[in-house]
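Laboratory data are not the source of any read-out in this text; all were calculated from the coordinates shown. As the structure is a computational prediction, the values presented were derived from the model and not from experiment. Cβ atoms are built from the backbone, for glycine too; each structure is taken alone.
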Structure P
Amino acid sequence: MRSWVDIIVDGTAEFEAPERFWYWAGLATIAACVKKNVYLDRYAYKLYPNMYVLLMAKSGGRKGNPPSLAKRLVGIVNNTRVISGRNTIEAILKDLGKAQTGPDGAVVKEATGFITSGELASLLVESPKALDILTDLYDTHAHVPHWKNTLKTAGVDTLKEPCINLLAATNEVHFKSVLSRKDIIGGFIARTIVVLEFKRRTINSLMYEPTSPMPTDEELSVYLKEVAKCRGKFSIEESAKKDYDIWYRNLAQMTDSDQTGNIERLGDTALKVAMNISLSYTTEMIITREHMDEAISKTIECVGGMKKVTMGGGNSDYAYATSIVLRELLDRADHRRTRKQILSKYWGEFDALTLDRIIETLVQTDAITAEREDKEIVYTMTPETVEAYMKFKKEVN
């Protein structure tokens, strides 16, 4: 089944912005439209699907268009405040505190907002406390019935039932100028999905009309308006619960040098993503096994980007990771594995960025092939490589 996000990803195939930027912008759009109208019962608290998403690429990396699309679509649905442009955190709080007239004429007093920008640095102007406040506001369940800001510099702002979604783009230079070490290890990054890309999706001068044009904004907003009507508690299929439980228990046993807290919050982040993925397929508000697996896979993919930009990380020696990938393919009867399968199994050993570089090298040397089948990327060891390894194994034995 093709999801609403798939329609965006497929419709932008001839644009240069990376595919994952469109994917996450699509999910952020859904989260902004559904607000805190839906939730997942975590028994100790209610988990809402709001998200903070940061798209990161080098300057000129075509990262501005996905947030622009999201801004337009959320504006058409018109059930939450859209905050963009240059703002101080004080101005944002003031805007969130105002009553708003909804599309049906009803007055909305809740402090719901979609903060978006093509450049994070220009969004929050000289506001040293901005990320502290956004960090606090992220945990929607913690601010019932209201959130209060009593700092003398900003007066007293009372936000009723706040629910904030954020989608912004930036590059590494601006990222480091906006986020201090306090923001990186103090909680903001732990709550943020960092989507890092190094390459454009394709090269297109846009001198010619796309052969498969994307639906218009009005057409795309039709389904979003249905999503905006959703209310109540999500349910989870038993098979999805079991998959999540196994993954979460393995996650909890990981020893990691991450000081950002991102790994510790990955469980809830994946569940937020799962809710939005479910809503991208249907408004039935049921998380299936497929939704859960996609959420875990997509969330794991972003861990490597977070580590790289916050710790300057990355292992320059890929020999060990390469041997893991080759051994995994060799040990399979058909010598095939999907990208998701390898990342899910070995994400404690290497991240998505490292895997992409390994695969690029192996493809260039004709050791493997990488082909897309439906929504999956499948890696297959070439017959020549299999034969060479088998011959070597026979000789050494």
Structure Q
Amino acid sequence: MSSTHLALAGGKPVFQGAWPAWPVFNEAERRLVLEVLESGRWWYGEKVRQFEAEFAAFQGARFGVTATNGTTAIEAGLRALGIVEGDEVIVPPYSFMATASSVVTIGAVPVFADIQPDTLCLDPAEVERKITPRTRAVIPVHVAGYVADMDRLTALAQKHNLRLLEDAAHSWGSQWKGRGTGALGDCGTFSFQVSKNITAGEGGILLTDDEALADLCRSFTNCGRRKGSAWYDHEYLGSNLRLTEFQAAVLLAQLGRLEEQTMRRQANARILDDALKNVPGIRLLAFDSRMTRRSYHIYLFRLDEATLGLSRDRFLEALNAEGIPVSKGWYRPLYANGVFQNAHRGPAHGIISPLAGKGVDYTKVQCPVCEQVCRDAVWIPHQVLLADEDQIRLVGEAVGKVAAYASDLR
């Protein structure tokens, strides 16, 4: 076989069909949404309560409190944990902006700790190095459904009297030692935005085993009302972050197929692991037996450009030509965004410069592992992992094909 077999050089692509579309829906969503429509009870009622209970049970948590999205769920959780203005919260830089912006929104200060190169999750050693007398909480992110090292992070939190809020926005169904994410720390938050493995277009939830914490989150998301209070009694500070009955109806239907989809993604990811583990220049994430189930919001691997003699951009171009929907993803170090790069510049402004005057300068922050991962990570979206096993094997074949002829693509 010569390099002319590469699709980029005019050869036949490895895959020429269609990958599974997202979101997945069927008559279950239609029926439940129609129930809500015809009931005339569209607002924050029975189906919201049902979904909260069923999703909490799915993750093995005692309590669930829904919110408008995953971002506001983090904000509610931080407030309920007692994080206030000026407190420091340690976060990873390899995540969606909400992990850090939620901290800023409540007046606290995000402190970035680097990630581990073989898990892409918070490095506990880096977390400990960043702890100061002002540190009050840590937000581990279960990146792409890979569970952060909750044993070491929990031990650190206990040692330093810190609160632990899991950003579980990618880990619906992920388990650590048989326990679902979201209630491994003090609480955990999930997103149901349209790209997520379970979606109503938008939506979020906070899970916890702490009833008092759940009650505080409920109060904040429900305009400051307390359990059992009159409708126009607002004893606490709150906001309107309630989920609608329509969203809950869609989520109930989605939850009904989440178990099967999670197991299919996990099984197909194992096929990919076997196909890619010996391909030169491909670096898979580490195996951790404590992670007893993984949701795979994204299948991630890293590219060793020096070994391949090929840039990531060229690798992705060649793999796309073979019919494989890969990308470099959309993450860059969070501290590289303007809201942090300009944080030390005044005057203070609630949107433009919310951190001005707080004594922080993120222009000097460096997390070298994260920065390198942002240069070499390859993402495969979760819906690809819902394909047939034969199609998944073609993904592995395409990666191997491009790697084998990398020298002809320079």
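Of structures P, Q, which gives 0.55 when FRET efficiency 1/(1 + (r/R0)^6) of positions 58 and 210 (r between Cβ atoms, R0 = 25 Å, to 0.05) is computed from the coordinates?
Details: P: 0.55; Q: 0.85.
Source structure for this number: P.
Out of P, Q, which structure matches 3.3 when distance in nm of label points 7 Å out along Cα→Cβ at positions 26 and 146 is calculated?
It traces back to Q.
Of the structures labelled P, Q, which one yields -14000 when helix-only ellipticity at 222 nm (-39500 (n - 2.57) for each DSSP H run of 4 or more, over all residues; to 500) is computed from its coordinates?
P
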